[in-house]
Every structure is written in C-alpha cells, then in structure tokens.
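Student: Some structures to go through are shown next.
Read-outs throughout are calculated quantities, based only on the coordinates presented, and are distinct from any laboratory measurement. Just so it is clear, the structure is predicted and the values come from calculations on it, not from any experiment. Cβ atoms are built from the backbone, for glycine too; each structure is taken alone.
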Structure 1
Amino acid sequence: MGFVQEFKEFALKGNAIDLAVGVVIGGAFGKIVNSMVEDLINPLIGLLTRGVNLADKFLALDGKTYATAEEARKAGAAVLTYGNFLNNVIQFFIIALAIFLVIRQMNRLVRVSDSLPK
C-alpha cells in the first residue's frame with residue numbers, strides 16, 4: 001500500500017476527523033472561557049475587592065515597588081505574576097468542569113442505550 005493511500009485511510013477514519021473537530025472546538029471553547037474569566041469573573045472579583053484587578057497582581061522579588069509587572073521586568077527584577085496564574089487556574093477549573101459535565105452526560109446516555117432492548 002502506498003503512502004498516499006495509507007494517509008487517505010488515516011485521514012478519513014472517524015477518529016482522525018473527530019480529533020480534528022475536537023481540537024477546533026476546544027480552541028474556540030478556550031477563547032470563550034478566557035473571555036468569561038476576563039470579562040465576567042475578574043470584574044466581579046474586582047467589585048468584591050473594591051476595584052482590585054486580579055490580573056494586575058504581582059510580586060517583584062527584588063523587594064522594590066513597581067507600578068506594573070512589566071516595569072519590574074524592565075528594571076531586571078524577577079517577577080511572580082500570581083494574578084495571571086490565578087486567572088489560568090480559574091480557566092482550567094472551568095474547562096475541567098465543562099469537560100466533566102459533557103463526559104458525565106455521555107456516560108449516562110451510553111448506560112441508557114445499553115439498557116434498552118435490542
């Protein structure tokens with residue numbers, strides 16, 4: 001079997017197409033989750049913390065005070081941008097929860113279809 005024929009069989013298998021669709025949808029879903037965290041969750045956190053933007057929180061490890069993390073980096077300081085890290089943790093948990101809920105529902109549907117008479 002030639003290379004082109006093998007590639008056609010691989011590319012046209014359901015699994016490869018499902019994977020490609022999953023990657024595209026996953027990328028789009030990641031953008032939605034990012035927007036949800038940046039545009040909805042962070043402003044609510046800011047409201048509860050009287051205007052503090054979580055994404056702007058950082059710690060310069062040289063002990064000096066800087067207005068922004070970028071300013072600290074330009075001055076040569078090592079910077080822990082823990083606010084950005086917390087945003088990413090929030091995004092991870094939202095994505096993990098969404099995937100869990102989808103898989104949970106799929107498993108329920110499989111159990112129901114397995115219990116139906118054939």
Structure 2
Amino acid sequence: MSMSAHIFAIVGSILVLLGIIEMLRRRQLSEKYAVLWLVVGVLILVLTIFPDLLWGFSAFIGIRIPTNLMFFVAIVFLVGVSIHQSWELSRLEDETRRLAEDVAILRLEIEEKLDKKADI
C-alpha cells in the first residue's frame with residue numbers, strides 16, 4: 001500500500017471513530033450500539049496502522065489475499081447487523097401494536113365514563 005493510501009486509511013478510520021463518539025455524545029446512537037461500532041472502528045484503525053496483522057491472520061487461516069478475508073468478515077458482519085435490526089424492528093412493531101391496543105381500550109373506557117356522567 002502506498003504511503004498516501006495508508007495515511008488516507010488511517011485518517012478515515014479516525015474520522016469514523018470521531019463520528020461515532022459525536023453521535024454518542026449527542027445521544028443519536030444508543031450505548032449498546034455505540035460499543036459495537038467503537039469496537040469495529042478500533043479494529044479497522046488497528047488494521048490500517050498495522051496491515052501486516054491482516055496478512056498474517058489471512059495466511060494463518062489459509063486465505064491467500066487479505067482483501068478476500070476483509071470482504072468475507074464484512075459480509076458476515078453486515079448480515080449479522082441486518083438480522084439484529086430485523087429482530088429489533090419486529091419487537092418494536094409488536095410493542096407499538098400492544099400500545100395502540102392499550103390506548104384504544106383506555107379511550108373506550110374514558111368515553112364510557114363520560115357518557116355515564118352525561119346521563120346523570
């Protein structure tokens with residue numbers, strides 16, 4: 001990797017980490033997700049600072065080109081994130097439905113009490 005590409009990758013990794021920290025500070029990202037993204041950001045930063053780690057690990061597990069290992073890990077990670085987001089979305093949809101049902105029941109009870117009060 002050329003020196004300019006190496007510096008660009010390091011600066012990019014640092015900017016990603018700073019962006020995650022800023023989103024966490026502004027409470028735009030919850031802590032449980034921020035920890036995951038901070039770990040990913042630090043891992044990317046370490047691999048950009050020490051690219052020989054990626055070469056060594058890919059050689060250790062028998063992958064000839066480290067880029068293939070990076071893409072494989074990234075795809076597995078993104079599939080995991082997608083599955084988790086789908087699970088969260090399903091859970092939140094169920095919770096929203098339950099809350100809407102509770103609100104409808106409470107409205108009905110209030111209307112019934114107001115009707116009884118109006119009859120008196």
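Student: Can you spot which of 1, 2 the value 66 was calculated from, given it is percent of Cα pairs over 15 Å apart, for residues 39-102 alone? Could you put the intermediate results ahead of the total?
Tutor: Working: 1: 60; 2: 66.
That value comes from structure 2.
Student: Here's another thing I want to ask about it. Can you tell which of 1, 2 yields -22500 when helix-only ellipticity at 222 nm (-39500 (n - 2.57) for each DSSP H run of 4 or more, over all residues; to 500) is derived from it? Write out the running numbers ahead of the final one.
Tutor: On the way: 1: -22500; 2: -32000.
Value -22500 for helix-only ellipticity at 222 nm (-39500 (n - 2.57) for each DSSP H run of 4 or more, over all residues; to 500) corresponds to 1 out of 1, 2.
Student: Suppose you compute mean projected area of the Cα convex hull in nm² for every structure in 1, 2: which one lands on 11.0? List each step's numbers first, then the result.
Tutor: Working: 1: 14.2; 2: 11.0.
Here the read-out was taken from 2.
Student: Comparing distance in nm of label points 7 Å out along Cα→Cβ at positions 47 and 95 across structures 1, 2, which is largest? Working shown, then result.
Tutor: Details: 1: 2.7; 2: 3.2.
Structure 2 gives the largest value of distance in nm of label points 7 Å out along Cα→Cβ at positions 47 and 95 among 1, 2.
Student: Looking just at distance in nm of label points 7 Å out along Cα→Cβ at positions 7 and 63, which of the labels 1, 2 belongs to the structure with the highest value? The partial results should precede the final answer.
Tutor: Working: 1: 6.1; 2: 2.9.
For this comparison of distance in nm of label points 7 Å out along Cα→Cβ at positions 7 and 63, the top structure is 1.
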